[in-house]
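No lab work stands behind these numbers, since they all come straight from the coordinates. Owing to the predicted nature of the structure, the values given are computational and were not obtained by experimental measurement. Cβ atoms are built from the backbone, for glycine too; each structure is taken alone.
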Structure P
Amino acid sequence: MSEKIDQAINGNFLTKLKIYGAMSGPGWIQAAVTLGGGSLIGALYLGVIGGYEFMWLQPLAMLCGIIMLSAISYVTLSTGERPFRTVQKKVSPTLAWGWLIATVVADTVFCAAQFALGRGALEQNLGVPDTVPYLITGTFFVISLSLLWLMVGGGKAGKVVDNLLKVLVAIIVLAFMGVVITLTLKGAVNWSYILKGLIPDFSALFQPTKSIGAAISATGPAADYWSQYVTDNQRNIIITAFGTAVGINMTFLLPYTLRRKGWGKKHRELSRFDLMLGLFVPFILGTSFLVISSAASFHAKYQDVLSEDGQVKEQSADIYYNIVDAKLGSANPDFATLSDAEKQTARESLPLAEKKLAAMLVKRDAGALAKSLEPFLGKYAQLIFGIGILAMAISTMLVHMMMNGYAISEAFNKVDSKLVFMAGAAMPAIAGFFSPFLWSGASKAALAVPASVIATTLLPIAYLAFLLLMNSKAALGEELPKKRALVNVLMIISAGAATFASIWNLVNKGPAGMYGLVGLAVLATIGIYGFVKNNKLAS
């Protein structure tokens, strides 16, 4: 292996691609977890509200995330130490434990969402009866934990999970690529607009996209309200993307997958290449194909939500009425106190142009997208999307369990214990098994809001810890990176974007978000103080 690494380091791009491509692995695991339900929902709504004009957003956001993941891999491979211990000793024990706890919370809660996503794919797209939810989640539970048991066993069996994750990521990309190819052949995709949409355009922070803008103009006196409503939504999407492309648990996972591969200092270039090949490329392909499919099907279109005479279709009624009610409430502060009959009368009285615009802005799910593509794909629409989404769910739930196994093993300082790892992996699996109850109604909100606040608060803190470590003589010694000024500029931009996005999200989460903001400030202060103190002691 050492000879191959030397050959790759001294070789040209094609040599690196051949050698590093065969050795890649941790990046694919990162792709498996980020190509989950959150990416699906985000990509679908990007297509709905922005069309092809937001094609640039996810690549740029992920690039910022990869810059920080590259810093994490550099510290891990340079020190040869488990990063939790490095942060604990060189920055702050408080930050280290906060990082670990946030990872456990995020894994346990959001794994339930992936079980629900997988169950939805089977029931809505693949024809499995919806009368056996716990049989479905129980099957996911058994299969996932069995695969992880094989993985921690090592040897050839241990490679099964790595290869399976690569296959699942490939299925996700190929399923959605097949949809885009079919749409292109049917003349439903405008590639000149797509290529133009890859150029970053931050004007969407301040004004609606062109197609939606035309529909807004048609609303006449109400145009100011709708323009502000759409712009606010676009702004939230853009800012949030920079804080969610990489999750807090992904930052914790990466070092342990690097260590499991046995990589060291000589593998630092390989690690960066692996993140681009295994994470960036599949993520961008998968999400871009989803955005294109969604834009071609839904952008500036209302027919799947609203009939020509303004009657809403039952499957979209709740989301549509939420949008309409917000508009009516802006004009009538007492709207919320009206009876159901009075509310319905007010909704019906809304001008048709506003009804159509509200219908254009309705968030669609994967089932709606599959149905909209039936004229192009026929009976295979539900099958193709069902397979793609099922692969998303299985790969992501598997990695959530893996991440939690590493976190619990680290918490008890038993990183070589198979039983401790499996106990940690079982925590998200148990939450997933009960997802028919946990991930629905009030239970879902009760879990998702605090988990989201914790994860959103700790992501900038994790970035701060590794930004400090990349400048720590005490931690890296002679391995401080070359061209450190450039490295710092890139990290500060990336960490700054994620921090701004986190603050933006916390501000909009009510009282829980305010606690998160206070926690963010306190933890940042503790981290900087601990870093300065530890580096003074080392010098």
Structure Q
Amino acid sequence: MSERPSGTPRTESPGGFWAQAGADPERTVLIAPDGEEWTAGRLHADVNRLVHGLRAAGMERGDAFAVVLPNGVEFFTAYLAASQAGFYLVPVNHHLVGPEIAWIVADSGAKVLIAHERFAAAATAAADEAGLPGARRYSVGDVDGFRPYAELLDGQPAAPPADRTLGWVMNYTSGTTGRPRGIRRPLPGRPPEETHLGGFLGIFGIRPFDGNVHLVCSPLYHTAVLQFAGASLHIGHRLVLMDKWTPEEMLRLIDTHACTHTHMVPTQFHRLLALPEEVRGRYDVGSMRHAIHGAAPCPDHVKRAMIDWWGHCVEEYYAASEGGGAFATAEDWLKKPGTVGRAWPISELAVFDDDGNRLPPGELGTVYMKMSTGGFSYHKDEAKTRKNRIGDFFTVGDLGLLDEDGYLFLRDRKIDMIISGGVNIYPAEIESVLLGHPAVADAAAFGIPHADWGEEVRAVVEPAEGHTPGPELAAAILAHCEQRLAGYKRPRSVDFIGAMPRDPNGKLYKRRLREPYWEGHDRPV
């Protein structure tokens, strides 16, 4: 069992990880999934070595490198290295298959790929397809054709590198075209010490030091998960990393390490609530101050049950990879059930109609956000960047309304997007794969209710002439998808239809397909 933070709570200005590593190098700042404890000094030294190693591999300020890694110290080493060397870190969802990873590696212009041996097949296929030279492939563990990750660090100095400058994370988010798009922010040209993000967590009432321990219970390749964890580290919080999440293990870690805050998705709530009372009662979760959830809608009955169990630490936010957002305390939500909260102090919310007119409270329209922290562009997609903006406001396509008190209520989500277990899935990409099968004349993919994940993917197919609908054809189509889509994107089943409901211009009335599956459920379609 690791030592719990103790003594008089510290609340002074944190100065970012870099200052803390210099002032207190023996302080434990990270507990790896295997229980190994990392001090600030040890982590700082590895970060410095990685910067030197990446520069020796040919990387310069403004270059990108991609990682296909599980939650672990190597992920955080890469994150901190990018943030002090002016690199772009490109975190890749490790559930993707080779061609999907290859697209991101090539599109981002990644000069180096670091992958874990657990994802060897997909990483190798991706590196080959992207044309990445063997000298720029590195692996944690053994991957044929990859150099050991340790080579990037071995022999490099532990001292900070010269020409330190703030870098960014470049996350990829899918669009309606189905191809992922990188969210690229210009490098600010400021010292890395200015990245501590204390103001971000302050939105949620989370203070520097103060005995805080952040539990990372979701994959770090997610934008919000990495931002919450990185911000926590920079303001003096200890991190406890989970690799593979299970509900009882989460409770055990909260109890063992006195975890005070975490970022969650509603699927995790659902699975925690499914634990027997006897299992729940074994663990003390009284240390939890902020169990912040987002990424997907949370059913009212699930949220009420979590508040009943964990108390008013259950809080909600609304944001996107592009920015945010809104925040609702438990008190806010109980007062206005269904709200995702009011605007952050660093953001502004507005609702516009299709003609670009700002709507008054109570009227449904497209939700737009504006942030005071700077803009972004979609990498290599200026048309999408322009399309999603009105002045300084941007949208991710969600529909909603603001009430008289400024509370936001969402009424729909990104057009046709599926959210399964807190993960965004874009039907256009699935439909493109379905249409690649010779027996498919037309296809649609959408989400249907799933008790655990929130939604699962369902495909509806119009067979091509000469092909008979039935179990044999459905199995062939699903096998086709298995070779081309990550597991979480694949349809779980296929239904057949004589003709797709389209208007004369070819627009698909997807709502007509979805409605029968959502009858009797409390989610809008």
Structure R
Amino acid sequence: MAATQFSEKSIPARALLQRKQLFNHLIDGLAQTRPEAAWAKIPKNELTYESGYRKVSYKMMANAINGLAWWIKDELGGSESFETLAYFGLWDPRYILLLLAAVKVGYKVYQAPLSQSRSFLTTSQMIFPSNSYNIGGLTKLLDPLECKTILLSSKQLDIGSKLSHTKWNLHEIPSLAELLDKEYRHFPFMKTFEEARSEPLVVVHTSGTTGAPKPVIWTHDWAAAFVQRNQAAPPYGHASIDSLYRGIECCPATPPNHPSSIWPNLFGSISNSTVVLYPLPSAPLTTETAMEMIRHNNPEFLLALPYLLVGLASNKKYIEEISSKVSQIGFAGGPLPKAAGDILTRHFKVYTMFGTSELGLVHKIVPHGPWNSNIWNSFKPHPKDNFEFRAIGNDVYEAVIIRNTDDEELQPVFKAFPSFEEWHTKDFFFKDPIRDGFWIYGGRIDNIIILRNGGSIDPSEFEDRMNMVPFVKRVLMCGDGKPQTALLVELNDPAADDSDIFEAVWKEVDGCNQNSGPYAIVAKSHVILTSPDRLIPTSAKGSIQRSLALELYAEELEELYQ
């Protein structure tokens, strides 16, 4: 995990290889051994990018964690049972700082599901639900966790007024400026890795793409195993994808309260000496936000959700502007549409950052030699990740993780689910037709459509084509168990429901039909334009929540098949 061992009793550290450590000890140790090295960069002015960026060093990071830990201790007292705190906050480093501060005081952070919005939520067990939750939804989310306290980055947030007369105790945490600029005394964390390994570092949620989100506990042991797996030496003749972004500046365009942000902002930054960028605190999760972060910094690596990269691929000026800085792009949260990937790979090294809330990021390897820019959407897992691809249909495979027998080589998922001997990812893949041992991500198994006649359809290619239509926002193909497919279409202007726009949509659908297999063809009678008050629901990472969408339009879909 690191070439230097840190502990509360050993700072500065002893020069000893120690692969598994507590992140709190690592950060406190780095604050003394590399105090001025950058962990992150943030805008100097919360309202504009024009003032430039400032560095957040390891010394500042450790100091801010100490400040928040003392604040939690003074305001709430210590915890012996990892009580749950919830946090609604803006897009800034306090998500990571609060997570680690809570650990020092005996709490844990619980990261809850969220929809896309300008503000995001955490817990201690730290939870990060969304500003868009209503009180009823928040109650269902927090009551099982016995959460009694909600923390806010500011009571001026919209959610603050919603919560002001509820049963929860509200507290506003110190501002980021105060935490970074004020000096705090050290808050000790005396536990060793062995003592704390089975205790929670954070609780995250599955994405909720195909059903209700489920909590997953990442213990300190899970985190250490994750870092160890991704830093394992690649087999002979191969290089690690993980090594491509070591020691460089990274622009993570991912939701701050989602696992896809914890990976770069904590695990990647500390273990790979990667400097992470933050946008303006109130910034929306858009392609333009990513562009602003890049304009005012010099990142070599852009990590983004697929829908943001679709926006980048469709804008030649954006590509030209950043190509002198950004050399590589990683996509996470779902498959990147082929049309977008084919455009981006002409200008950047493009690769998948495939992972799940249970697994973490999968350790990916590539053969030595020139980068093959024509094959960007497949990956080869490290042998020690022990993937097995099992056939579930014609040329379709599910990825299954087989438990390693050596406890020191145990994959992270079995730290979260210790009784399992194998883990079914419920993700399907196709063999790369060109590179042996490489696999192309298809999507969730639940997304595969099986028609009544037994015909099976992967809807992603059809959906990807339709998603590239300028006036279409998102589409969903359905028809599982039915005689033929149907298509839900959400427009960029959902209120534009007239015969002309329908004919324009149908023209695009018919064009996709010409390039589709017989089972995937959509009849004109089976195209539904969504209603403005029933938009297709999406998860935090922008992927469609299929089961919820089908529930919303169950009545209309049922009428189609009568």
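Suppose mean count of other Cβ atoms within 10 Å over residues 252-259 works out to 24.0; of P, Q, R, which structure was it derived from? Matching structure: P.
Computing distance in nm of label points 7 Å out along Cα→Cβ at positions 52 and 268 across structures P, Q, R gives 3.6 for structure Q.
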